[in-house]
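Throughout, read-outs are computed from the coordinates displayed, never taken from laboratory work. In this text, all values refer to a predicted model and were calculated from it rather than measured experimentally. Cβ atoms are built from the backbone, for glycine too; each structure is taken alone.
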Structure I
Amino acid sequence: MPSNEIGEFLRSELKCSIVEFNEDMRRHTSFRIGGKADVFVSPGSIDEMALVIKKAKELQIPIRALGNGSNLLVSDNGIKSIVLDCKSAANGIVFNNDRVNVSAGCILKTFCENAAEHELSGVEQAVGIPGTIGGALVMNAGANGYNIGNIVENVTVMDMNGDTFKIKKGELSFEYRHSSLKEAGYIILEAELALKKGNKNSLLRLMREELETRERKFPLNYPNAGSIFKRPKEGYPGQWVEMAGCKGMRIGDAEVSTKHANFIINKGSAKAGDVADLISQVKDIVAKKFSVNLEKEVIYWGM
């Protein structure tokens, strides 16, 4: 990476953004794992985000867009690219009756609570998902049969030329833990979502119950990246992992949770390699014992 040239550009051209060099990615992932990013930019505006993307393209430097880092495993060797922290430039919510324009950087829990305060239903089941709207759209995040793609009307994105445009509902496709937005490699800026009228107190109660259920079921007291494996055609990943005898398996400080077998937790100083090796071993054991192919849900960077 031509660090001198990009460094000089970022220092001189970005007036309202925060730029860090050799930034520790452990600070930006829910796993608390990862090496250093060569360049870490928190854009202060959409315009400055576009400036970074255009300069990176000119210098042939790869860009990686970061949301809340809650479904991410970053290599111990770090990231040889510019990491864009998308939470900083876009995190607003605008309500217009039952339609809501929400920025990609908005945390899902915050959005769900705001929707309930406006007596709008349709996202309450997502309250416990630890991510941003942008990340949720890319992965079509969901819980208990709910998927965020079902309520999307349109999405505003930025491409790798720094150009911004809107994609309508009919041009998008959402599948289980996947969307056409992921394939396209766009940076999500904003989404218009279609909600429906609801009762504020009922919605708040449902969300409180959902959060309490997640706290009982999942090992939230340890750093983790949420569900490790996607749901296969039959059964649930946690059940297959547990039946295979993998619950409690450990490599270094990475452990298959004894509370919920579809979680791998960081018991202290786990390395990305420990987690990746543990995922691979669990997959192999389940495949050999039950002929079930578990597909990882967590995203790898630099691995």
Structure II
Amino acid sequence: MSTLIGVLFDGIAYGSLLFLISVGLSVTMGLMNFVNLAHGAFAMFGGYLAVWLMTRWGVPFLATLPVAFVAIGAAGALLERLLYRRLYAASPLDQVLFTIGLTFMSIAAATYLWGPGQQPVSLPAFLRGQVRIAGLEVGAYRLFLIAIVVAVSMALKFLVERTRFGAQVRAAVDNRDASAALGIPVDRLFSLMFALGTGLAGLGGALGIDVLGLDPTFALKYLVYFLLVVAVGGAGTLHGAAVAAVILGICDVAGKYYVPQLGAFIIYFLMVALLVAFPAGLYGKRT
């Protein structure tokens, strides 16, 4: 029983991390109808920024997290204005070729700057080891990770559902042309949401060093997982991304633990089954 609970806990922690990184991609694809295959690169550079601050400047791990969020979000806003905006009206194939090219460029840049090996992370003492909750031993860092993602999710929910900005975003998701005709600054919304999504990816990359690892292939290796979260949950929805990430996280961890021979394929079997049952995603809109 304790083993099962441990697997569920690790799966929820893993799914929470997938949600944090993927939610920006979900909103980008749902709101902007833009296929951004370079999303994983923002997460990767968030992780590298955190490692660089810790190893080069001695910045504590916790202090690197807001820096990664702000710096990667600012970089995302700059790239959106200089590069991405030029391809909003382009075909999906052009968008895919452009962003996958950025991904390979980021891999080459990371290899040149930091080398091909895994990067270390020095966690604070209180985040190492196990903690006892209700008689069960759980990982301290995974508990911290879940708490951070829950807090971020609540903040996102409040932003989207309780603020004027969120109302404008929802309107733009439902009908971009009508929203623009009503005077909603759709282009500015796109820039802000792109910056927020990339900032969250950078934060997730920094948080995920200890769980996912960090090397130059990160941007490509985990891209399929981020796309799975968006496809299964439905693009443009926070609830769908959260539910899909937790389901995929639990099933991936459980599969690798209980059926290690097939563990790497279970998540894809699950994806196919869910998309057959829900072609538009769990919370997606049918066209």
Structure III
Amino acid sequence: MPFSEVVKNIIKYLFLGMVQGLTEVLPVSSSGHVVISQEFFGIADEGLLFLTLINLGSFIAILLHFRELIFGIIKDFIIYIFRPKTREKTQQGFEYALKIAIATIPAGIAGLLLASRIDDFYQDIRLIVVGVGLLLTATFLFAVRFAPNRHVNQEIRYKDAIVIGLIQAVGILPGFSRSGLTTSTGLARKRSMDTALKFSFMLYLPLSLGSSLQYVIKWISDPSDIASVEPGMIAYKIAFYIVAFIASMITTRFALKHIFRLFRRGKLVYFAFYTAFVGMIALFVGVMRY
């Protein structure tokens, strides 16, 4: 491969990894931005293996960022089950784990039953679907724009988990921001910003793990991503995928360090304006092409 082509591909995969990393954390829809990147910049669909890798990059970054919280929840859950005498101390962590499970169920069921149908449905009108999803996400964010300065309740109740879980199921649709919808719903239910955000990211982990396993199973049954690559290009392809993976992980980690600061300052309205602007462009272009 010529050097200029190598540089061009490195920039392309670096860009895709950074888009995944930023948009997975920010309430602007990672799936929507991937579609927009493909449509507006002429970037071909990279297949299941690539999606799995860049998603794994974000997963690892979020896991590292919240490692103490995650370890504490897991530890309390296990101790609560096997050491009944200490349940008073570990009940909070045990119930938090239950709430994560309860909130994950609706999106898990929706993903298993509807994912393939959604893909088939929106292939020809995906920019229109993304545009509508971004505009509705913007509406959610705008509606709760003042909530960070009003709510201080730091407990996620079972009712909150059920409602957030049901809303999260909508987030599997392209263009809808899962983190934006779940965080906004938490704020609408008068939870504090930190509480809503942390719960949103805790919900991301089992969903991300489940979708990655789903991708891997599909790829094993049909490894066309690599099989279609010329033998002399496999080493290059692996190198480019590694670039995207690292870019996704680093960018996600960077975004996580700043998102809480931005949200605490009540900057949700900026994301609302951004998603509304991008959504209108995607919707307009999609309608014109349809």
Matching 19.7, 58 (Rg and Dmax of the Cα atoms in Å, computed) against labels I, II, III points to structure I
One of I, II, III was used to calculate helix-only ellipticity at 222 nm (-39500 (n - 2.57) for each DSSP H run of 4 or more, over all residues; to 500), yielding -24500; that structure is II
Matching 4.4 (distance in nm of label points 7 Å out along Cα→Cβ at positions 56 and 248, computed) against labels I, II, III points to structure I
